[in-house]
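What follows is a set of structures to go through.
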Structure P
């Protein structure tokens, strides 16, 4: 994973004349290469956090934290693969625009709430809101012309399934990745059910004599999140491969 961080420490610009350089001309305010780069950076950051904790054991594992980190890593890795995997540039552009529109919409939600909390008008905040509103509207013109109505939003589960399917072409992996994302999302929202019926769940006392209930405790284990970690790692690896494939001019490109 160290080579990922070596690359992330340098500004990425695709090679002139490459397919990815051409893609970037579509929306220079959030180009395709940077949509992928941000996803790969997010994946590396979260996977590295888990690696560092495992390296520093016997610090105890956590029933929520590792699943949450793996979930974020998987989403980031899938974002990169999703926008880079299609050979058809029109599909790559459409997907990158979808991610960009998602970013504008959610950042504006945050900025609007921040504006409500400001007793005085912050000129920098006002300018940021105006900028994001303008860029979002300009981007939507492109999306509408491409058959993407304003209500068409990024659906994370569908993005993950598309990315895994196109990266590995195995039906069972595609379905499993969606389940891994769902369980990670459950942990990220403070829900304990992703640990049910795993080796992290231990009986803490006898079964209730009045029914089938028993007290239990949950302690994380490597087995609880190993599949989540592997899925995110392998998808990120594929994302880096695609970045190099799209961002370099090969001899066969003429």
Structure Q
């Protein structure tokens, strides 16, 4: 009896790791990534699982990336890409892996992998909810474009993501899209649009009451804007929270 209980708990742990890793993007906090990494380590102490081992390796790579050790991150996850790149077809769970190693490729290869992933995910719509993963792939790609100063292309990718959310009837997925649109507008000095998209992001976070998301947004925003601007954004968020609390009362 105990064997079956252990097996049941292991399966649940595996599903939760995959579920949480699917939500990971390049603006996910180091705290969250390390948490998934630790859970993988614990799971792998008793289970031999290739997918969880790959997730663990990618989390380690993302930690290197967060610490600005880009070459070390690329080398760490290279083995996963080499295996996936030899396949004629990508499975759903493999696309979950791929979306978080896009930083490994040159941008022209990344674009092809993104197009391939979005197209192949359409094949799984009858089996899985694919919109969240498609949006995550696009958001990660837009992040890489922004870091490579291709703001115009990043905005096009994000607009496609927004349209995808509308077509899939998933307005709950636009938060990260609006966030990176705000970043693009800030870099392009389009102040009005920057404030518009950022306000949308803060309102969404207020509605879902997600303090972890606030920390992620502030940490990512700090890469692109001044400390003075961060203080202003925090003030705007606190103001929105107070307004929301009044309505709740």
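We did not get these values from a lab; they are worked out from the coordinates using the rules stated. Model, not experiment: these values are computed from the prediction. Cβ atoms are built from the backbone, for glycine too; each structure is taken alone.
Given 20.5 as the derived value for mean count of other Cβ atoms within 10 Å over residues 82-89, which of the supplied structures P, Q does it correspond to?
Values: P: 20.5; Q: 10.0.
Clearly, the read-out refers to P.
Give the label, chosen from P, Q, of the structure having the highest value of Cα Rg over 2.2 N^0.38 Å. If we compare Cα Rg over 2.2 N^0.38 Å over P, Q, the biggest value is for P.
P, Q: which one has distance in nm of label points 7 Å out along Cα→Cβ at positions 90 and 226, as calculated, at 4.0? That value comes from structure Q.
Consider the structures P, Q: one of them gives -25500 for helix-only ellipticity at 222 nm (-39500 (n - 2.57) for each DSSP H run of 4 or more, over all residues; to 500) as calculated from the coordinates. Say which. Please report the intermediate quantities before stating the final value.
Details: P: -22000; Q: -25500.
Among P, Q, the structure yielding -25500 for helix-only ellipticity at 222 nm (-39500 (n - 2.57) for each DSSP H run of 4 or more, over all residues; to 500) is Q.
Given structures P, Q, which gives the highest value for relative contact order in percent (Cα under 8 Å, 6 or more apart)? Ranking P, Q on relative contact order in percent (Cα under 8 Å, 6 or more apart), first place is P. When mean count of other Cβ atoms within 10 Å over residues 34-41 is computed across structures P, Q, the figure 22.9 traces back to P.
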